[in-house]
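Enquirer: Once you scroll down, you'll see the structures, which are given as structure tokens.
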Structure I
Amino acid sequence: MKSFNVWLHNIAEKCLENIMICYYLLLVFLLPLIIPFLFIYMIVTSWWPIVLLYLTWFIYDYKSPKRGGYPSTWIRTRSIHKYFARYFPIHLHITTPLISGKNYLIGSHPHGIISMNTFANFTTNATGMLEKHPGMNVRVCTLTPQFWPPLRREWGMLYGLIDCSKESLHYVLNTKNSINNIVVLIVGGAEEALDAHPGSHILTLSKRKGFIKIAIETGAQLVPMYCFGENELFEQVRKEF
């Protein structure tokens with residue numbers, strides 16, 4: 001009976017891990033495709049007032065991705081996110097604790113295909129980031145188009161996503177505005193993602209020095225981070241250019 005309970009527990013754990021992976025992929029890939037068509041359908045039906053209300057909200061809230069967003073500690077600390085990290089598994093190893101009273105810009109490498117490590121470690125508390133650095137406000141930079149799909153933009157900001165523009169970084173990291181902020185920037189971006197192949201560690205750095213300048217201008221501490229295993233997650237066609 002005991003062995004059966006252990007087996008049942010393991011099955012339940014694996015199911016929860018797979019559900020969380022599907023949840024992440026749904027929000028990253030499918031939701032941006034589904035929501036626009038849903039809104040178009042609502043416009044031509046009696047549901048159009050909802051679209052109008054959201055459009056009003058969107059205009060009012062347009063600059064939030066460049067103003068630090070509105071990260072929700074309650075959402076990010078839900079224990080369900082731990083199953084996402086356990087699937088791989090993902091662990092966070094900190095060699096030097098980040099001291100409070102300062103702002104930090106973390107340069108993350110490599111980008112990988114969809115940055116699973118960064119999501120687990122910094123947009124959620126799956127690996128204990130918030131416990132290891134209590135009182136710190138953690139955000140992750142992403143491209144501006146990520147804030148175009150309706151509803152997905154709000155989901156992203158609740159998880160701590162912000163715009164990766166210079167304006168956005170200056171707003172959050174400027175020590176004259178606030179302290180105890182951690183911003184994660186995946187330096188290589190989409191260009192580096194094209195070089196994400198198993199067994200490969202090709203980084204895009206020579207053309208990406210702007211983040212160093214921003215750290216100097218804002219007074220933020222610059223911290224390097226490497227996501228081991230990120231490039232091992234997916235196989236993709238090798239670029240020929």
Structure II
Amino acid sequence: MTRRAQLYLWREARARHIALHEFYVEQMQSRILSQFDDLEGQADRHTEEAYERMGRAPGYGDVDMADIAEAAYDEGIAHYQALADLRKQMLLGGLAGMFHQWDKTVREHLEHELRHDFDGDKIEKEIWKAPVADVMDVFEQFGWPVKALPCHAKIDAMQLVVNVYKHGKGRSLNQLAELYGEYVRDPIRQWMPEGMAFGLDHEWLTVTDEQFGQFADAIRDFWRDMPERLYLDLSAASS
């Protein structure tokens with residue numbers, strides 16, 4: 001009799017994983033990112049407040065009001081840029097949290113299921129130290145070609161984006177620029193001679209709201225697409 005190992009995704013567990021993920025995304029958008037919906041309006045109000053503050057300062061009558069207006073305008077521009085930078089950090093931080101939530105949930109699922117057929121202590125060590133690519137290989141071995149799915153490419157890109165956000169320059173930035181260049185917006189490349197080589201900067205990392213939504217959809221699709229039952233023929237695997 002053939003002995004098979006099984007990965008079983010209970011329908012209630014699938015629904016719970018998707019619900020928790022969608023809750024995270026909705027809360028990120030409604031509680032955090034929504035605070036930055038009107039950056040121009042916030043910057044304009046800051047400019048007006050700066051102008052009024054400067055106008056009330058002692059000795060303002062000795063200062064040209066045009067100079068005060070210019071200084072207030074400069075403060076408004078700086079405030080806008082600070083808000084834009086903060087929004088970028090909030091979005092990337094939220095993306096990192098979303099990725100790590102998915103990553104841990106996948107590993108917990110695999111550890112729980114593989115313990116039924118393999119040594120639990122060894123499984124725990126191997127699953128939690130393995131790179132994400134190796135974790136996906138486990139599903140491939142069980143017959144699910146997850147790496148061929150559209151959601152996998154997005155998740156792969158998301159991991160690189162998160163690595164660049166956390167660590168800056170390095171291998172992940174190079175891979176991201178090569179494989180998924182839409183997330184590395186070089187502000188000067190368009191002005192440089194074609195073929196001119198120069199270094200990458202992690203500050204060029206960019207994720208739009210639309211791309212954040214695409215990453216979120218990829219995680220949802222991962223759980224939706226996973227078969228309820230996956231099997232591995234242990235006799236074939238050991239031979």
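Enquirer: Which of I, II yields -11000 for helix-only ellipticity at 222 nm (-39500 (n - 2.57) for each DSSP H run of 4 or more, over all residues; to 500), as computed?
Expert: So the calculation was done on I.
Enquirer: Which one of I, II has distance in nm of label points 7 Å out along Cα→Cβ at positions 124 and 172, as calculated from the coordinates, equal to 1.9?
Expert: I
Enquirer: Supply the structure label, taken from I, II, corresponding to FRET efficiency 1/(1 + (r/R0)^6) of positions 4 and 156 (r between Cβ atoms, R0 = 30 Å, to 0.05) with the calculated value 0.10.
Expert: Label of the originating structure: I.
Enquirer: I, II: which one has Kirkwood radius over Cα pairs in Å, as calculated, at 21.5?
Expert: II
Enquirer: A value of 35 was computed for relative contact order in percent (Cα under 8 Å, 6 or more apart); which of I, II is the source structure?
Expert: Going label by label, the one that fits is II.
Readers should treat all values here as calculations from the given coordinates under stated rules, not as data from a laboratory. If you're wondering where the values come from, they're calculated on a predicted model, not measured in any experiment. Cβ atoms are built from the backbone, for glycine too; each structure is taken alone.
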